[in-house]
Structure I
Amino acid sequence: MRTLSGRVALITGASRGIGKAIALALADAGADVAVNYRAQAAAAEAVCQTIRSAGQKSMAIQADVSITTDVDRLEKTVESELGPVGILVNNAGIAKTLAPDQVTEEIWNQFLRINLTSVFLVTQRVLPGMRTARWGRIINLSSVAAQYGGVIGPHYAATKAGILGLTRSYAWQFAKEGITANAIAPALIETDMVASLPRDLASRIPVGTFGSADEIGRAAVTLAESRFTTGQTININGGLYMS
């Protein structure tokens, strides 16, 4: 069932991994999809080709979503080519495992800008269109690290926790305008980013294995379809954090 037909989705960091899975899942549900990338042009275009072959419109667009001018260009281009953004998935981010004493002020600010400020910038840019339409879905990718600290480090956990607060604020502010805001907080998912981590980390997860990006995609579709789910954190983590 193409429950999202007529909707335009923008997914940041969608050339691979979780972002790619979400882009394909939203397209399968009927949405036209803008695939944002920072450096992986060929991979982003391949995602678009898959979406187009399934009958949906799609475009790849380069932008560093932590830079205001790039975000302005991104939103204007998507609106011009596909239409106003109704579904925003803030997925772009970085991760690097560091001990607390290795986290410099420069690293802290880098993670804050890329993982958290980017969510603010892109959301602020698409919100006016959502408010005009009185319909919008904001889906932010956080992490189980926001809830229990995680193994990557304080620089990462803090930014992912900030995403949860930002999500709840948007949910509260815009609930009466037909706009929902929710977060997805995965644990370790089989992606290129996780491939560099020790395989024995899976033993720390109660189910004993890494998760699938496709499962994150299905959760994003559920959130995009729902008008009654807002301000929530969807925990897809194999039991690593139980709420």
Structure II
Amino acid sequence: MSLSPDLDQRIALVTGASRGIGKAVALMLARAGADVAVNYHERAEEARAVVEAIRALGRRAIAIGADVSSAAAVAAMTQAIAEQLGPVDILVNNAGIGLIRSIDALTEAEFDATLAVNLKSVFLCTQAVLPHMRARRWGRIVNISSGAARGGGGIGVHYNASKAGMEGMTRGYAARLAAEGVTVNAVAPSLIETDMMSARRDEYVKRIPLGRMGTAEEVAQAVLMVVGNPYMTGQTVQLNGGTQFI
């Protein structure tokens, strides 16, 4: 059995895929043979650049703007993907925000916005793609969580709540869909070299036993591994350079 899945004829949707981890995942899935819908909210030019990179690999791709915390926007997005590429077989819920706030500074509006983008979007996108997956008895859903689901993290309690909820939802969907050929897993990266982390990079590196931050491509490798394993479901794969040991 090949360790690299053959995703030819599969349609993937990666939310928040204009840069960082989402971009790396979209490109990794395309290299494995998938056609990819690149979702973005604000960075249209960057999303189009990702699409061009995917097309250069010989795969079909579209950039599609949508606020994934809106049910109407998600419905319109999945309909457009079905019309232009085909129904979604692989969903990677990557879209998220990480507003750094202390306990005292955090507002109700910021708490609500974080849960809407980081957690509600997982529900909306999953519900939207499930009918096709269940009908074909094949589907892969991967949720991009964080070490903040289990530890204190450096962003805030609102972020902790959103990622812990995502992992709970991962297990809940997995338990209910396993018999229908749909697997649901999470990948939980911590201290990855992205724009979100750049301002405090030197501080973070000191906390990592491996001596460096992870890369978006290493996260994408874990996503591809999960997508390619039909017996793995309801699990969270952690990527953290050994920080769980300290």
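Just so it is clear, none of the values below were taken in a lab; they were calculated from the coordinates. What you see is a predicted model, and the numbers here were worked out from it, not measured in a lab. Cβ atoms are built from the backbone, for glycine too; each structure is taken alone.
Largest in volume of the Cα convex hull per residue in Å³ among the labelled structures I, II is structure II. Ranked by distance in nm of label points 7 Å out along Cα→Cβ at positions 4 and 76, structures I, II are topped by II, which has the highest value.
Starting from the value 3.5: which structure in I, II was distance in nm of label points 7 Å out along Cα→Cβ at positions 172 and 188 calculated from? Computing distance in nm of label points 7 Å out along Cα→Cβ at positions 172 and 188 on every structure in I, II gives 3.5 only for I.
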